[in-house]
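Below you'll find the structures, each written out as structure tokens.
Every number in this text was worked out from the coordinates using simple rules, so none of it is lab data. Since the structure is predicted, the reported quantities are computational estimates derived from the model, not experimental observations. Cβ atoms are built from the backbone, for glycine too; each structure is taken alone.
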Structure 1
Amino acid sequence: MNFIKKIFLVLCLMGFFHNSYAGEKFIIEDIVLKGLQRVEAGTIYAYLPFEVGDIFDTSSTPNVIKILFKSKFFNDIVISRNNNIIIINFDERPTIIDIDFEGLEDIDDEQLEKILDSADIAPGRIYDSSVLEKIKSELREQNFARGIYTVDIKIEETLLSDNRVYLKVLVSAGVRAKIKQIKIIGNRNFSDEKLTKNFETALPVWYMFWSDSGVYSSPMLSGDIDRLINFYQNKGFMDFAIESTQVSLSKNKEEVYITINIAEGEQYIINEIHVSGKLILPIEEISDLLTIYTGEYISKAKIIQTTENIKARLSEEGYAFSRINAMPQKNSEKNEVDISLFIDPGNRAYVRRINISGNVGTTDEVFRREIRQMEGGWYSSNAIKNSKQRLKRLAFVENVFFEEVRVPGSTNKLDLNIRIEEKSSGNFTLGAGLGGSGEGLSLNAGISQDNFLGFGSKVAFNINTEKTKRNYSFNFSNPYHNLDSVSRSFGFNLQKTKSDDEDTVSTYDADRIGVNYSYGLPMTEDNRFYLSLNYLNWYITTNVNSPIEIEEFVADNGNKFNNFSFKVSYAIDKRDSGRFPRSGFKTSLGAEVFVPGSDLEYYKITFRTDSYFQINKQNDVILRLMGITKFGEGYGGTQDLPFYDKFRAGGPKSVRGYRKNSLSPLDSEGDPLGGDFMLAGSSEIIFKPPVDVAQLRTAFFVDYGGAFKDYDSFEFDDLKGSLGLSIKWISPFGGVSVSITSPINSDSDDKTESFQFNLGTN
């Protein structure tokens, strides 16, 4: 069809030039455009080298056609003349209405977009069939890079009405080529196995047949070549070189043979290390920062680490733009090298401006009070690191990014740009526990706001219900009560306990009103001291189900108590994040004393620590260790802890797999009474699950714990344990956690819980 059009065009042109007007000049009276559907007439007039009223030479017609064809809008153009009127007939190229791809398994949308952009093709654009080969070529290259050499690509064109075209790209890819052999030639000091040990490119592993084990990838091989170079350069081989790399295919294009030719060269030992330049730091301190030493083989990685150590230390002193040049000087005859470290600290820098962006629901002031780098003050890398850590610990911060930008034209000024990613600070809380011992379903619900009105204050209201207990609480906390970073909080709670004649879960009736008021005092950046004043009012009524222990307590102390307590605690928080920490620890030690003059006199001591260790950085696998212990006893006229304030274990915050507060000494009726001593711990392996969901973590855990009458009655063999799987997701509407547990050493009378979930709790 295109060939016929070309013949027709040639004939028309021949007729044009051999008519009476061939080579004539005339004044253009009008220009008539025919055949235009989507291309605007104005576009054509813009391309034409003439207009009405101009003198037109008919011999220039071929050049006019060339100019119009450059627009790429047309399949065919015919120019004719009627007296002094020029008539131009157009055959427009179709417009692409849509492009579909089939068979693209491992090519993501970003790669596909690059392919289409390189071919200059997209829905809505003019269709040029010449770009199809470019699309095919790009798709082949994408598949070749992934080790697929048996790929077939077809493009179907479907012409539709209104001069439109629909394209369908069919990709039929064969199997990915497997690596059959990796051979290194020229290695004298190390075996092939040693050199390829850390290669991503590797031979297939038979027991991983379901995976991509052993498949060939060009980018993967390039990375392995870099690893090979680094290996030798870190072993002292300064003259090491890759002479060639050959990749050959089998006849069926499904097996790959890789040969890497290398030249090891000689191994060099460090002879001397010279330090020069402007030494801001004492030479003794610089020496402590070195990771290279005389008498050992030169290592590129250690040299880089040395320069980074010195730069990091200078940045702590405010030198943000320091340069450390390491210059090796080889002695090829002795296979020795002298290393000169030239230190240029530059000028001491200060931060001109701190810019905060990304915050929508929070005022700048809330974030600025966490920043330890002062605007207009000397630059400090420690202050910036501390600032980032403090910001990430905020409950309403998803992530935070710092960027240091040198002020143009300045040698000692920089701006600090901080971008905040907020998360929802308002949570609706809904939780439940399902037990296996007749207690039924326990529920809790609440509303909390970690960033009230955008000022960083926390407000929370919660309701907790069990079969015989109702608890209502309200709390308000302001982390920055004054400019000295003193925090203040207050709250109250109301608890009603109602016995049930049908069972003995609760063996007494009680009303409790509590009020608390506390201050938090910063001691250091990570340490904080808390001081709290509390008032508790209890009114207790026994019943026929009440055990002897409670009856005796009421007989000795009465049933109505007004108690005042003074509580102090000290907390250290070294975690790198408040949400999903990867490293660091948080430890707290607290003591509460019910002061003389209260109806009951006793004290309680609590210690808790959580530690995090990143055991696999690449896969983000975290080890969490938690331990908690509580101890208390009476003094003065009170012989023992009140039964309602004794310690119990079990539940999501101590030993999963057992009902909340069920692990404790039993009363005369066989129900948990509580004890004066409690111990619990947990070990978790936290990792990202196979599904790609943001802010989702899974953990295998082992819990243990128990409560005892007192410390003297504590025995390790009496601790209860459980293991299980937990899933935690920080969703847009709050935290969601699910635990499936199995007790390890439970007894028949233990109150177990196999499933737990919480919605809205972090």
Structure 2
Amino acid sequence: MLEKIEINTTAETVQNVYSKLEKNIEVYRKTVGRPLTLTEKILAGHLEESFLEKNLDSDAKYVFLQPDRVALQDVTGQMVMLQFMQTGLKSTTLPTTVHCDHLIQARTEGKSDTKLAIYENNEVYKFLESSASKYGVGFWKPGAGIIHQVILENYAFPGGLMIGTDSHTPNAGGLGMLAIGVGGVDAAETMAGMPWELLYPKRVGVYLKGEMNGWTAPKDIILYVAGELTVSGGTNSVIEYFGPGTKSISCTGKATITNMGAEIGATCSIFPYDERMEIYLKSTGRKEIAELANKYKEHLVGDSEVESDPGKYFDRIIEIDLSKLEPHVVGPHTPDLARPISKLADDVKKNDYLDNISVALIGSCTNSSYEDMSSAASLAKQAQSKGIKAKIPLLVTPGSEQIRATIERDGQIDLLKSIGATVLANACGPCIGQWSRPELKKGEQNTIVTSYNRNFPGRNDGKRETMNFIASPELVIALALGGNLSFNPLNDSITSPDGKTFKLDAPESAPDVPDNGFVDAKDVYIAPSDNPESVQVLIDPNSERLQKLEPFDAWDGNDLNNLHVMIKAKGKCTTDHISPAGPWLRLRGHLDKLSDNLLLGAVNAFNDEVGQAKNMLNNEIESCAQIARQYKEKKISWVIVGDNNYGEGSSREHAAMTPRFLGCTAVIAKSFARIHETNLKKQGILALTFDNPDDYEKIHEDDQISITQLDGLAPGKLVECNITHSDKTSEKIMLKHSYNDLQLEWFKAGSAMNFLRKNQN
């Protein structure tokens, strides 16, 4: 019988983490000879012992960490479980859960949508349930809730370290946990007992003072920070919030902020432990853990010297006076285009945005807490009293069944419905492209406002013409009542059916947690089998949805010569552009079929077409996937050229796996987003950056690229790249990389999973 891993976060588990935390902090403090930030303390508590005697501030260093748990969602989780099965191990070595939240499409309303999703995705759910049961993984059913909300409610704890296969895993930072989004191979390796490798992050400090008032909400803090740092300003950094203002924010409000740290490229974000976290832990049935956190509190906050003189301990400081912070709106098409609501109307005119809003949406993992829904409901109550309904469709996405059941009991759902709201499933839905909008005509421009976290073109409904503006749930409700972007509830009035005008009052102060406690969610979780040997993992060999993985080929030891240029991505190229979601989500367990979405959303600098490139075999303009399959058949390798922050956004490893599957051997970019760069390395694709970013302009459509002297590839050593133009002239440029010795072994083996399997046998 295998030793069964305890999936719940028990008091014993937390005590063990805190004991190690205390010991390691003492050692690392002596190593650096100075006070420590909260980030440094938690990292120290999870470092492999050999790193505790190294000053990790000096240069960029990769470190090995021992996470406390792993979290998977149903889309990325398919590939994780398929990869874990390749290891040959009988059980995960860490507490792990999988959450069915991404495959439920928003069509009409929650119950019917969930029922239909279970029917449509039954094959995938049965695979996940059976593989979870066999390998010691907890399984959260469709309808249980969004992974990040469920983690916050059940598993997160102050001072812990978690990795998850979703870019918004940092949501748990609202409960004082370092929670980091990773690619699926990272998760599979860690589940297999390997240490997790991370580039030791820089530290960005956000000092909060004062208290929010009026219309200002926690959401506005991260929207302001996004405007300050941009989508790449947090890359390879942990955003640590500190100062007296942190205590004025609820635990779930803090989670909203840390969740959206993913939008600025941050490794993760974190808040210090305080009474608001204690309240949340006790309200969610974790009194013993709260008591332990109180006992070890000195290790769950930064040292006092850090707050008094932060410039010594952070690479950058942002200061925000919460009492002066205005409600903010960001967008369209990027989360760092930020402005206060007072300037939005001018921006609408200046940029010719569509003023009329087509749909308003609140909820998701980012903003569906009890506090959020109560604040939104207080505005609905005002509107109801005046006989006013939302002027546009209003959709509400509860973050979990626990939240949904609780706000149904306490009346918030009824109030939102009274102004016309439709309650969707406890799932990601419109936040990730799982949203059916048959009312829209092809190519029709429209404006939506959401309290979600991501707004890249095509993100919400698969339609690039949709302009998504992000704001707090309170502001979204107000805009739904006003009907257009230029409506400012702080100044503008609404006309009621009787012809009278009135101005919305600021939302009522909402409680952190319900006075009567949360409603326990029923029938939402399945524990792994007590007899795993008897469980059969369900994969139909003829499946259209699932495909067992075959190992990628190892590097043959030769230079990469005469590579065709598939595409030169222009501007923003996120993982949504490289491997889109929406209708493609259903194929995330079938690598071959999924690969047909290759670079479908990427803008090609050579022709300004989206997802289209020149096929060098016939000189025709075709989809990148079509071209890649022809190249693969003829054993022609190819390269992608990327712009700045290539691969930002979602953690999906499919954005690295599909190019690898179809023959991509290298990606050369001006710069990479953290997770995507790691994913490329893990899948055996060379991830390289221009030594001189201007060399991006030297690469032409008909060029052939040769990456040479790879037998001498070594950490810190430049790579030679020869460009041969169509007129037979050539020029040499130099490329950089961030590979360490271990990562180079992944490249040589053909993938990190190949390396793992080789070294276990």
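Side notes on the structure shown:
- Which of 1, 2 yields 76, 59, 57 [Cα extents along the principal axes in Å, calculated]: 2
- Here FRET efficiency 1/(1 + (r/R0)^6) of positions 160 and 256 (r between Cβ atoms, R0 = 41 Å, to 0.05) was derived from just one of the structures 1, 2, and that gives 1.00; the source is 2.
- Structures 1, 2 were shown, and distance in nm of label points 7 Å out along Cα→Cβ at positions 624 and 648 at 2.4 was computed from 1.
- With distance in nm of label points 7 Å out along Cα→Cβ at positions 24 and 400 derived as 8.4, matching label from 1, 2: 1
- With helix-only ellipticity at 222 nm (-39500 (n - 2.57) for each DSSP H run of 4 or more, over all residues; to 500) derived as -5000, matching label from 1, 2: 1
- Ranking 1, 2 by FRET efficiency 1/(1 + (r/R0)^6) of positions 288 and 512 (r between Cβ atoms, R0 = 41 Å, to 0.05), the structure that comes out highest: 2
- Given 42, 16, 11 for semi-axes √(5λ) of the Cα gyration tensor in Å, for residues 56-183 alone, calculated: source structure among 1, 2: 1
- Source structure (of 1, 2) for relative contact order in percent (Cα under 8 Å, 6 or more apart), computed value 13: 2
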